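Given below, in the form of structure tokens, are the structures.
Since every read-out is calculated from the coordinates, none of them should be taken as a lab result. For clarity, every value in this text was computed on a predicted model and none was experimentally measured. Cβ atoms are built from the backbone, for glycine too; each structure is taken alone.
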Structure 1
Amino acid sequence: MSSVILQIEEGTFALSLVDKAAVGYLDTWQAPGGATLADVTLADYDTASPAWSCQATSGALTATANLTTVEVPATFCEPAQSIPQPASTSFSLDMTFLQDANIVDGINRYLFENDTKEAYVFYGLAGEDPPKMIGRVRLIAGTIGGAARSTLTFDVSLPFSRKPDAEFGDTTASQIVNGDGTVGPPPVATAAASYAPA
């Protein structure tokens, strides 16, 4: 297999506050209205939020190992031991944005206004096509201001409430891996990916 290169040329980012009073609401929802990764679109999220993609300069789904150890003391027969006890991995969406406190409907205001609230998030590396992911994060306000006469940015790390759902692949073939450990619909193959037998 040859090397594979991934570059973000048309990233997408959108948020929508979790509304527990929504009709049919379930705590298992990963997107507004209970939409799944296979059918969710940017139109399902807060109206202003798709525009924030143009403020993003960097974004990454970051996994952090959650590892503790059990210490077993030495006995007359064996030396002491440290036994690793892995727990569920923690995930966060780590983003860098151009500051936009100078506009009314910017990402700076949204995060400041909704600090600590839970929100649905959509993050894509190729527009609305895979690879992409959805899930629920806790919002954290971003930095406002900084050095004089410079382009101001801010970093924010949005922790996931649970493991997100992710779709791997591209428009020719993809596979959804849900945060609950199940695998979504079978891989989608389009005519562009098919070929005639030799």
Structure 2
Amino acid sequence: MSESEAYYILAFDPPTTRNMGWACFRVSGDVGSLVDSGIRVLEEDDVEAIVQVGDFVSWLFTRFDPVKTICFERSIGAGWAPTREKLAEATGTIKFLAARIGISISKIHTGTMAKDLTGSGSKKGKKSRLKRLAKEAFFPGAKTFVEIASYEDDEGKLVEFFEHQADAICFGLHYLLTNGVTVEGNGRTFEPLQPRT
């Protein structure tokens, strides 16, 4: 694959509150690397939040061109109804924008992703395992999660803000590894995962 044939994969941790995690991987040949990632903080108003999701995702499609695939957390049925509703609205918006311009869509179950990447899909400690993996692989110079992503609270204290960003990174990593792509991080290289038997 030539340099001109390189493409991007966008991964999302759709928001259940106001925080949407996102990550972008660039793939050239059979090797991928994390290009950028972050958290998009949305308005509290549900309608405005959906507009912001749409505007931000559309901007990502323009910034990282061409996007071949988007991947994100697969919605599951349990949970508080308002949380499920927010997740469904944001996910539907992202899927619609991708489908409208011919970008393929991949849904990934969080437990499966965690098991494949960390050895355990258990809910207990899952967030911590994924955050640690993302930090060690892609931000090895950071001593704490706060150094990677934080915000200042009302009292001027820095609060760690990495959880949703780490989830998005891990969704993108998992998608690439299960599709035969080696991923080179700043602190670790991941070889493709073997297909499940």
Practice prompt. Identify which of structures 1, 2 gives the largest calculated value of distance in nm of label points 7 Å out along Cα→Cβ at positions 93 and 109.
Written response: 2
Discussion item. Starting from the value -12500: which structure in 1, 2 was helix-only ellipticity at 222 nm (-39500 (n - 2.57) for each DSSP H run of 4 or more, over all residues; to 500) calculated from?
Written reply: 2
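Kindly point out which one of 1, 2 the value 25 was derived from, the read-out being relative contact order in percent (Cα under 8 Å, 6 or more apart).
Details: 1: 20; 2: 25.
Checking each candidate, the match is 2.
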Worksheet item: Of structures 1, 2, which gives 69, 63, 43 when Cα extents along the principal axes in Å is computed from the coordinates?
Response: 1
Practice prompt. Out of 1, 2, choose the structure whose coordinates give distance in nm of label points 7 Å out along Cα→Cβ at positions 21 and 173 equal to 4.8 when calculated.
Written response: 1
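Upon calculation of mean count of other Cβ atoms within 10 Å over residues 85-92 from the atomic coordinates, which of the structures 1, 2 produces 12.5?
The value was obtained from structure 1.
State the single structure among 1, 2 that was used to calculate distance in nm of label points 7 Å out along Cα→Cβ at positions 69 and 149, giving 2.2.
2
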